[in-house]
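We did not get these values from a lab; they are worked out from the coordinates using the rules stated. The structure presented is a predicted model; accordingly, all values stated were derived computationally and were not measured. Cβ atoms are built from the backbone, for glycine too; each structure is taken alone.
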Structure P
Amino acid sequence: MKVTVKAPGSCGELAQGTIDGKNFLITCPIDVYSEVTVRTDEFTPLRLGSKVLTAIDKTIQYLKIVESSFHVNVKSDLPLGKGMASSSADISATCQSIALSAGKLLSPDEIADIALSIEPTDGIFYPGIVLFDHVHGSLRQYLGNAIPMYIAIFDVGGEIDTLHFNNRHDLKKLNEANEYQVRQAVNLISKGLATKDISLIGKGATISALANQKILFKPHLEEIIAISLSWGAVGVNIAHSGTVVGVLFPLNKLPNCPPCIEEISKCCIGVNYLRTVQFISGGLMKQEGDCNEWR
């Protein structure tokens with residue numbers, strides 16, 4: 001038997017911070033994936049990361065699977081340490097693929113509980129776009145489906161360890177100082193998703209990106225914003241605990257994307273273009289024998 005589950009990565013978050021002291025992020029899923037395949041009919045020795053191994057063990061324990069012989073393979077196009085939800089995608093796809101191999105199906109909330117017991121987690125496995133408490137799971141709110149949009153992703157350099165970042169002793173105080181701007185961002189993004197107004201999403205994401213400069217500074221961010229807006233982008237978003245910056249382009253401005261990328265690459269030394277992706281609704285996809293998908 002063979003089961004494959006795909007989980008989308010992210011281009012950072014549309015917004016992140018705290019609301020009344022509660023941690024949250026708004027997901028920004030993209031069409032770049034981690035793919036986990038589980039076989040129960042053959043053995044292939046593979047080297048797996050510690051987080052995936054932990055996800056396998058915790059899923060087996062949660063589902064009370066007594067007899068198990070799962071052979072797991074992980075393929076991912078998501079870079080590590082950049083804020084593109086590589087670990088969250090690996091972990092969530094692993095949890096669901098183990099469950100399906102045992103004839104069971106985990107809900108997004110169950111996957112969240114398992115993932116959060118391992119590390120702070122992005123909510124990319126929830127259908128649509130969600131506001132999600134990535135540390136404790138106390139907030140889990142569906143905001144709507146993705147609006148068609150392209151994101152040109154840039155990397156300002158370096159790597160960030162998510163667990164270390166979320167354990168910073170000054171993080172709570174810095175988030176509290178940003179709550180006014182972050183609330184503005186959430187309101188704009190929520191309204192934009194509800195009314196399908198991409199410009200509101202861009203404005204909200206940009207507010208959150210600029211507020212986060214006090215927490216994790218990104219060089220050239222204001223310059224990237226200025227160049228992006230001049231080429232018709234609706235704004236930028238960032239990985240609040242990572243190194244990527246996304247330039248948000250509506251479909252009718254996509255022809256402006258290549259010259260915008262060229263100008264940013266030329267003017268912002270040390271900022272590297274990675275790829276252009278599509279903003280999509282989150283959710284896991286499976287293949288079990290015949291093609292069979294769900295969000």
Structure Q
Amino acid sequence: MKKLIATAAAAVIALSACSSDSGAGATESLTTPNADGVIEVRVGASPTPHAEILDYLESSGLAADAGIKIVVTEFTDYVLPNETLEKGDIDANYFQHIPYFDQQVADQGYDFAHSVGIHIEPFGAYSETLSSLADLPDGAKVSIPNDPSNGGRALLLLQDQGVLTLDADAESPTVLDIVDNPKNIEIVELEAAILPTTLPDVSAAVINGNYALEAGLVPATDAIALENPEDNPYVNIVAYRSADADTEGITKLVDLLTSEDVRTFITETWPNGELIPAF
């Protein structure tokens with residue numbers, strides 16, 4: 001029932017096999033029960049923590065009680081889940097925060113909508129050699145995500161920690177917006193998924209919460225710096241095609257993900273603030 005897609009090539013093969021009509025009839029499937037009397041909702045998700053939360057809805061019986069069946073497809077990158085949603089091979093995805101969603105919609109022209117915030121994963125800086133970003137040596141290498149929204153988020157964390165200064169007029173900062181870099185820090189931009197593997201080769205890495213968790217890192221204890229979760233705009237949401245926003249399948253999925261049961265599951269499963277409910 002769960003399918004792990006690790007590479008673009010594997011995804012193309014797998015998804016071509018399961019769908020050939022590029023989403024035709026998707027809305028009907030989200031409103032009409034199947035032969036078992038339930039509405040099947042196909043959701044793409046990052047393995048940790050998103051798929052874990054969705055699995056809880058299934059294993060706890062909450063999904064069944066609501067009359068839906070959640071079929072999870074796991075993705076280990078940040079590009080394929082939206083491409084796959086656009087093609088109609090899944091009905092929703094749960095992996096991204098609002099700034100990334102907004103950037104993708106603007107860049108790709110997706111006709112998507114999204115839910116209210118589900119949870120926040122505090123962004124953190126990690127190091128195998130330092131206990132504080134203040135200890136970065138001159139010319140140190142710091143790896144950050146290479147996508148615009150998460151890269152900007154990493155740079156803002158570095159600014160908050162006094163490592164560098166960004167142009168105050170930059171709404172979505174990039175390395176080109178660094179106006180003061182007193183230690184001549186070298187910013188290494190890489191795919192977010194591989195950032196944990198760079199720790200032996202850099203002085204510090206700024207890592208997305210889900211990839212930190214997948215790598216066995218505990219933000220509350222392992223991070224040498226964490227962003228402030230209060231009023232944090234980087235809330236994770238469920239995305240779906242705009243035409244499906246009011247369908248029974250999507251409505252029930254979002255209702256479950258913003259339920260008190262899920263709030264309790266998040267706080268008990270990640271008790272050290274690795275995940276924070278946003279509803």
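Of structures P, Q, the largest value of mean count of other Cβ atoms within 10 Å over residues 60-67 belongs to Q. Given 30, 18, 13 as the derived value for semi-axes √(5λ) of the Cα gyration tensor in Å, for residues 68-227 alone, which of the supplied structures P, Q does it correspond to? Computing semi-axes √(5λ) of the Cα gyration tensor in Å, for residues 68-227 alone on every structure in P, Q gives 30, 18, 13 only for Q. Kindly point out which one of P, Q the value -8500 was derived from, the read-out being helix-only ellipticity at 222 nm (-39500 (n - 2.57) for each DSSP H run of 4 or more, over all residues; to 500). Among P, Q, the structure yielding -8500 for helix-only ellipticity at 222 nm (-39500 (n - 2.57) for each DSSP H run of 4 or more, over all residues; to 500) is Q.
Matching task: 17.9, 58 is the computed value of Rg and Dmax of the Cα atoms in Å, for residues 52-155 alone. Pick the structure from P, Q. Considering all the candidates, the number was obtained from Q.
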